[in-house]
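Novice: Down below are the structures I want you to see.
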Structure P
Amino acid sequence: MDTLPPPSPALPAEMLASEHAETPATNVEALGSRLIGTIDAVIAGKHHVVEIAVATLLAGGNLLIEDIPGVGKTLLAQVMARSVGGTFNRIQGTSDLLPGDVTGSMIPSQDGFAMRFRPGPVFANIVVFDEMNRATPRTQSALLELAEEATVTVDGVTHHLPTPFMLIATQNPIDVAGTYGLGEGALDRFAAVITPGRANAESELEVLTGRRGRQMLDAVEPVATLEELVDARRLVSQVHVSDAIAAYVVDLLGATRTHPQIRLGASTRGGVSLIALARARAALGGRSYVIPDDITTTAVPVLAHRVAGSNATVANGRELVVECLAAVTPPTI
């Protein structure tokens, strides 16, 4: 069972006094700035969701992008993947996609007397599973192990995915024809869910005139190496979380479990993801410690898909998490 990470040791007073001092978080801030700038140059008018997406990448989590067709879900996922050096594969969700088509399968060797493992498309550093909820629940369930453990088990043999690894999935709303809703177990494996939304008039004009959008995808070059990403994730994991911040997260989780309109509250895994993304947001801001605003800013994308209300949709979950945030007093730091 997942447990919340232990609070960090108390910070020295001099570290708190100098937020902009040269710290490991400064290196993450520079890397994050390059990633966000590269994605913003292609994706018009979505800066906030881009920040959450990059925070999820730096936190070591998986990302689900949910929205109606035509708002740039796939483009956002592809730009993220291309901005990081390393291997990249894309999987198209369809109703006839089999688990082995995703994870890999055993095939006869060339001599015909033995079987060998042929890796599936998930064996890459960044994997984009487009329209994941068009795949059947059986195929979706094959992602549980790889999303949680970064491993794939076939015929009793466990195979490790490349390091670093990130799964970016897109899905259409559940009321779109030909889709299968993701189960609660699958949803819980995603650290965050973002909804890009429609572009405003100014951003839409930039897309239509070719200044932003898919026309620029081929020009995207990696701005971060795999080594830099691994190091950034290590530094993010070292960002300080005080006892007060950890207790605040526990109270938020409790609020989701006692809310009268929430059937299933956020899991402990949700709390782990919330602290991880808060750490990443702090590092992106050049800080080596988490403040309450890091929690409140990341709470909705981290928790909304984990709470099931009477009208169990991500949009409904966002409203419920906002109510829980209003009911819990943040600590004074």
Structure Q
Amino acid sequence: MFKSTIFHFKNHFIIVVSLVVVFLVTGCGITSLRNKIKHAEYLPQHSVETISYKKSDFSDLKQLINTILKRPFNPSFLKLKSEQYTAELITEDEKDFWYLSPIHTGKGPYIIIARNPERNLVLEAPHPIKDRFTGIQSVLLLKALGGRAAIISGNNRCAAMSKSHCDGTTSVCSGIRESYPISDPSHYLPNMFHSSHVLFAKLWPKALFIQLHGFSGRGTKTLFVLSDGSIGQKNNAASVVNRVRDSLRKSLKSSKLATSCQDLQDNRYKYRRVCGRTNIQGRHLNLSPDICHKGTFTTTNRFLHIEQQWLVREQINHYGYDAESDKLQGALIKSLLEVSPCIKKCSQNHNK
């Protein structure tokens, strides 16, 4: 009886401390999800030779995610901690989100999990530094669309010097076309970002994954380049990619401003072929037998790769959540609402 009393007293003490800590942090002005991601620590470019991956590290993160998703919610515990991650509950616009952060910089992605999502979708930002503002854009879209979760890489895609053994090349890190660095989570295995992606894909087997990217747009007027992670092309097929493209064209009143890598008819437009054909998250969702080396000609319509010119992304930093009212962001949100599956019942308009 005595031991039981001490146990309950300790639990009560922990509850009080948790509440006090959250109250104090709330007043510091950085507790918004947008600011959390904007001011997060990311592993810098060319700062390490390699990035280690341990199954035990991901097991630790997986256990924390399962605790958040599967155990009954206790409003007294607003902060959680594991060996590798911390989690805190943040309330914005009367909606609750868990914000998961790696304790050590570069050890894993930042993850946001909505407590009461409306739509069966996950946002991903594998290149939050190089593809500027896609990290905070994932927060904007998660809230606006009522999605389940967002995964934001915890490092610059060019952080590591070692090269990936997976398909594809890039010149973004050195100016010379070469294999992707192992710090690029969309082009290397194994890594914590991809493991988190796989976990969510298993937890929500019908969820749509929307991955955000950016390109400079030099030499083209195209603002959005859309693809599904496959290498197949057809004539204006009914697909998630083409539905989003068509909605964007309707909102922006121009066909050349939004193109689909999967539509043969769009080859007539002069646009950069920044298609997600070697993206391992896309290959995973399209059921490739070897996501590191083999693309697929078919799609499951579960992966949407969105490349955005700088003009689309720059408003996000200036206006924060108010960027929803920007013409381009508004058009994007409208188009994504049209393809985002509802979990039970959801509103036709985006959340504010």
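Novice: One of P, Q was used to compute helix-only ellipticity at 222 nm (-39500 (n - 2.57) for each DSSP H run of 4 or more, over all residues; to 500), and the result was -10000. Which label is that?
Specialist: Clearly, the read-out refers to Q.
Novice: Here's a follow-up. From which structure (P, Q) was distance in nm of label points 7 Å out along Cα→Cβ at positions 57 and 257 calculated, if the value obtained is 3.5?
Specialist: P
Novice: Between structures P, Q, where is relative contact order in percent (Cα under 8 Å, 6 or more apart) highest?
Specialist: Once relative contact order in percent (Cα under 8 Å, 6 or more apart) is worked out for each structure, P has the highest.
Novice: Further, regarding this structure: If you work out mean count of other Cβ atoms within 10 Å over residues 297-304 for P, Q, which one comes out largest?
Specialist: P
Novice: Hey, another quick one. Could you tell me which structure in P, Q was used to calculate mean count of other Cβ atoms within 10 Å over residues 41-48 as 18.9?
Specialist: P
Novice: Mean count of other Cβ atoms within 10 Å over residues 153-160 was computed and gave 26.0; which structure, P, Q, did it come from?
Specialist: Q
Novice: When mean count of other Cβ atoms within 10 Å over residues 49-56 is compared over structures P, Q, which one is greatest?
Specialist: Between P, Q, the highest calculated value is found for P.
All of the numbers you see were taken from the coordinates with simple rules; none came from a lab. Bear in mind that the values here come from a model prediction, so they are computed numbers and not experimental data. Cβ atoms are built from the backbone, for glycine too; each structure is taken alone.
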